[in-house]
1. A value of -12500 was derived for helix-only ellipticity at 222 nm (-39500 (n - 2.57) for each DSSP H run of 4 or more, over all residues; to 500); which structure in P, Q was it taken from?
2. Please state which of the structures P, Q yields 10 when relative contact order in percent (Cα under 8 Å, 6 or more apart) is computed from it.
3. Matching task: 17.8 is the computed value of mean count of other Cβ atoms within 10 Å over residues 200-207. Pick the structure from P, Q.
4. Ranked on percent of Cα pairs over 26 Å apart, which label among P, Q comes first with the largest value?
Structure P
Amino acid sequence: MAVNPYFDEILDRRGTASSKWEKYAGQDVIPMWVADMDFPAPAEVTEALATRISHPIYGYTVVPDSLTSVTLNRFAERYHWSLTEEDLEWIPGIVPAINQAIRGLVRPGGAVVTATPVYHPFLQAPGHMGRQLMTLPMTADDDWQFPLRAFEQSAETYPEIDLLLLCHPMNPVGRTIDETMLAAIVEICVTHDIVIISDEIHSEIVFDGRMHTPLATLSERAAQQSLTFHAASKTFNLAGLGCAVVIAQNPHLMARFKAAGAGIMANVNTLGYVATEAAWSSCEYWHQQLLAYLTDNRNFLVERVEAIQGVSMTPPEATYLAWLNIEALDIKDPEAFFRAAGVGLSPGSQFMGEGYVRLNFGCPRALLEQGLDRFETACLGRWQT
């Protein structure tokens with residue numbers, strides 16, 4: 001295991017209004033549920049924030065030209081993706097943007113389709129906007145592959161499908177999607193005029209030398225059929241600063257997206273811009289150290305799970321989230337069961353994945369060990385009752 005004092009240090013987040021930790025305030029529970037890491041942000045981010053805060057006026061803010069330049073350069077260098085300023089729309093978060101996109105891109109009475117299990121706001125947003133939700137179940141037997149045939153059949157059968165919500169990489173199952181599969185998805189969507197929302201917020205947390213391919217970079221047709229959602233927040237642990245970006249190279253789709261948020265969607269806050277620019281311009285060394293640390297944590301987790309009777313997992317290819325199969329333990333309420341054992345997990349039912357729990361391993365190793373000790377003790381207890 002590579003020792004890294006920066007990531008090894010356990011910082012007490014109690015009393016900071018952290019949603020992750022406040023959920024279990026006053027309880028002896030290690031929270032390992034929401035996708036929020038227990039690592040300090042890079043020093044360059046903190047320094048940039050301190051510099052901005054030192055100016056004591058915090059008025060309305062436009063998108064800084066320097067952030068636009070950093071963003072365009074980052075996507076060009078990482079993905080050979082040639083974008084312009086007009087292709088970017090800054091937003092305070094991806095979840096509200098999902099709802100905004102459905103409002104603007106799905107006709108009344110139309111439908112949204114997504115593969116499950118999936119990040120739960122994907123499942124909630126269509127209902128919020130008065131649209132239908134259709135789901136495409138994935139299975140462990142198929143190694144959590146995107147269900148292409150089922151998608152094609154749905155597209156042919158249900159002309160009311162206007163939009164595909166694609167989690168790329170996949171949360172909670174931790175799968176990446178290769179270029180061949182992405183191209184096949186695009187072909188179906190072009191054929192049936194289905195707009196693709198590709199949520200790529202976890203795309204900079206990929207393991208074992210894999211490289212993420214933004215869906216829109218596959219071809220001009222892919223770019224014209226899609227909107228991509230991105231942010232620095234997952235990679236650099238900035239979720240509380242509320243800053244993300246929508247990328248749309250189709251001006252018509254961008255106009256419809258913007259119109260759907262008129263008078264509703266808030267502006268990005270000043271510090272979100274500052275943190276994102278610092279993260280994307282100055283912190284690649286930190287990013288690489290993070291990936292090494294998370295890889296070690298993932299491998300440690302896989303070894304521990306292999307030794308726990310009744311629990312199994314597929315090692316995640318991406319994200320710092322593990323999808324644990326606990327079906328054999330026959331637990332009716334997994335969240336309550338593991339909370340009673342002192343570890344806070346996300347129940348699989350939240351993602352349309354009954355019989356599973358999601359565990360966040362984006363934390364110092366000592367905290368991960370403590371959480372897994374409690375998890376293992378609770379699981380062993382199921383065989384002793």
Structure Q
Amino acid sequence: MKSNLRKIKVNDAEYVYNIATTYDSGANTNTLTIRIFLAGHKQTPLVIDFLTLDDYYMGQPLNVGVPLTDTKNDEPILVNLNKPKYIREFILLGLKNGWTGTNKLAIQNGLQYLTDLGFDVSTIQPEEVHKSVEFYDLPKAERLQLVATIHNNMLTGLQTAQLQQITAYFEDKDTYIRKSAYTSVGRIYISNNNLQPVIIQTLEALLKHTDFKVRQTVINAAGEIGKKDFGAVQHFFDKGLFDPHHSPRNAVIGSIKKMGEVNPTPVLQWAKKYLHHEDKEIRREICHGIELRGRKYPQDILPLLKELQHDKTARVRNTLVHVIGQIAYKKGCLQTVIAHLQTWDNKQLVADALAEIIDVHDRYKNFAVLTQEEAKEYIRGNYPG
């Protein structure tokens with residue numbers, strides 16, 4: 001088992017660090033977190049959060065490389081935070097900001113660190129950056145109290161049919177207020193059988209709202225319910241796929257991911273009927289949405305992916321190749337993927353997918369179970385084409 005800690009030396013001091021990513025389906029954002037420890041001092045890390053938009057293809061863009069403009073010379077530079085040179089710069093900035101390696105420092109804003117290094121981060125920055133001030137700048141105890149208050153108010157609103165009170169939370173400008181509201185709806189639905197018809201009716205009414213944030217939150221609430229009871233909310237995703245605004249459509253993708261991970265059978269059956277839809281964006285979104293289930297259980301989604309092998313639209317084809325790469329680098333997954341690809345007849349697409357798998361084993365070398373050379377060797381020995 002490989003250690004997730006990597007070593008680096010800066011100014012004669014030794015440090016270790018790790019990198020992790022967290023996807024937020026509700027906000028369609030992804031947070032890359034770097035934790036840096038002075039050797040021998042694992043209780044006082046420098047913690048840097050990079051909150052970015054989640055990319056359709058790549059996921060967390062800073063984890064695989066994204067072009068950012070260097071404002072000093074107005075030229076794009078591919079920024080991949082797995083490269084040690086960036087960790088070195090972050091350590092120096094952390095030291096400048098008061099971190100010594102033996103003291104605790106508040107979580108640092110990673111995008112500000114990149115800005116300080118001269119990069120324009122506007123292309124990866126979420127629209128609602130004010131959320132961190134309105135929600136996450138609150139002390140933890142106050143955040144917990146706020147979440148409890150939202151839950152109680154949502155319960156009361158559903159019990160007394162106060163649509164206005166529910167709408168106020170669903171249209172709030174703060175992403176995490178809305179997230180607290182829709183996760184509360186999911187918990188209330190599961191724990192209150194008598195309220196289930198009311199909840200569905202309320203969500204149906206709000207899905208007609210003119211504010212895209214309300215419709216987005218409705219889809220996310222349906223996603224919470226769909227983890228347990230997909231049949232009750234399937235129609236929300238049928239409508240959400242065709243919403244005129246991208247945010248509710250993105251919420252459908254995020255919901256497919258989180259539902260498919262824990263309730264795969266009905267979700268994948270539903271997804272299958274859209275694999276050959278006339279709208280190429282629908283086909284692409286479904287392909288992307290089922291990816292998360294495939295990262296642990298590629299055998300569950302490979303039959304669906306196979307149906308897209310002859311799709312002639314470049315965006316769908318590129319997403320398909322990307323997804324195949326994403327489901328092939330964890331323990332036992334490469335073997336499953338290669339065995340299934342042997343049954344595909346589009347040899348050119350398979351060749352592109354194999355190239356992507358090999359490349360992923362380099363890009364994700366700190367997370368892949370095999371090295372890139374081991375992956376190449378396995379493919380050479382087990383794919384006859």
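Quick note: the coordinates plus some simple rules give every number you see, no bench work behind them. What you are looking at is a predicted structure, and each value in this text was computed from that prediction instead of being measured. Cβ atoms are built from the backbone, for glycine too; each structure is taken alone.
1. Source structure for this number: P.
2. Values: P: 23; Q: 10.
Comparing all candidates, it corresponds to Q.
3. Details: P: 22.2; Q: 17.8.
Traced to structure Q.
4. Working: P: 53; Q: 58.
Comparing P, Q, the top value of percent of Cα pairs over 26 Å apart belongs to Q.
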